[in-house]
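Below you'll find the structures, each written out as structure tokens.
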Structure P
Amino acid sequence: MTTETNLKIYHLPTCSTCKLAIKTLKQHGYTLDDQDIREQPPTVEELSKLIPLSGLPIGKWFNTSGDAYRELGLKDKMKTMSEADKIALLSSNGMLIKRPVVSNGSRVTVGHREPDFGSAWGQL
């Protein structure tokens, strides 16, 4: 997917957390292939690769504080959904995905929570 200094970042351009992550990564010499998560969310195929690389359970990929999550009533539905259904749902609406999602092809972070973000991308 990318080389060590090239990262793919799925983000929302108006999101202050995403802006901070992008600024930080660029300041540390990373070249970013940025993708607007609302306009072009990751595909089912991409998510099927990214989720295991993140080391997180799929539930941690959901933006549980977002309007889309609440409007769809997912809090109760998540318990009975299959992983395939969850991945399909995430790929259908980028606003359901916690952001930013950053990957170098072998490592993935979700969100911009220190120290996880910094340790993944070189103690930023």
Structure Q
Amino acid sequence: MTLLHWAGRAGSPKILRLMLDRCRTLRLEEKDAWGWTPLLWAAYHGNVDVLGMLIDFDANKNVQDPDGRTPLSWAANEGHADAVICLLAKCARRVLEDKDGKTARDWAKTDEIRALFDC
């Protein structure tokens, strides 16, 4: 994992902001040993500030992990309503299917989160 992966995972917006402001050559799409980008980690952990920042710096909001799951899928699966709202507001695609043919809505953990996809 790179420092960007850890910033996404740990939800460190201050550290991420410093890295993004000072180093324009950061590879936001670099995948770690599990095939995850910093944006996937931020979505999995529900780190909304980091999600928004990475997307604002042009991270691919529709990136897929090795199983085809997107940041939106992970946020929905982990029950992070705020992260789902953030990703939908940033125009993450709702209909991308993973290798099992499931969309992010299919992975939603609660009715509350499923309802976010119906707006």
Task: Of the structures P, Q, the one that 21.2 was derived from, the read-out being mean count of other Cβ atoms within 10 Å over residues 49-56 - done: Q
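Given that mean count of other Cβ atoms within 10 Å over residues 33-40, derived from a single structure, equals 15.0, which label among P, Q identifies that structure?
The read-out comes from structure P.
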TODO: Match the computed value -13500 of helix-only ellipticity at 222 nm (-39500 (n - 2.57) for each DSSP H run of 4 or more, over all residues; to 500) to one of the structures P, Q, and report its label.
DONE: Q
Open item on the list: For distance in nm of label points 7 Å out along Cα→Cβ at positions 25 and 105, which structure out of P, Q has the highest calculated value?
Closed with: Q
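Here percent of Cα pairs over 20 Å apart was calculated and came to 34; which of the structures P, Q was it taken from? List each step's numbers first, then the result.
Working: P: 39; Q: 34.
Source structure: Q.
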TODO: Assuming 35 is relative contact order in percent (Cα under 8 Å, 6 or more apart) as calculated from a single structure, say which of P, Q it is.
DONE: P
- [ ] Of the structures P, Q, report the one carrying the highest value of distance in nm of label points 7 Å out along Cα→Cβ at positions 9 and 41.
- [x] P
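Bear in mind these aren't lab numbers, they're just calculated from the coordinates by the rules spelled out. Because the structure is a prediction, the values reported are computed rather than measured. Cβ atoms are built from the backbone, for glycine too; each structure is taken alone.
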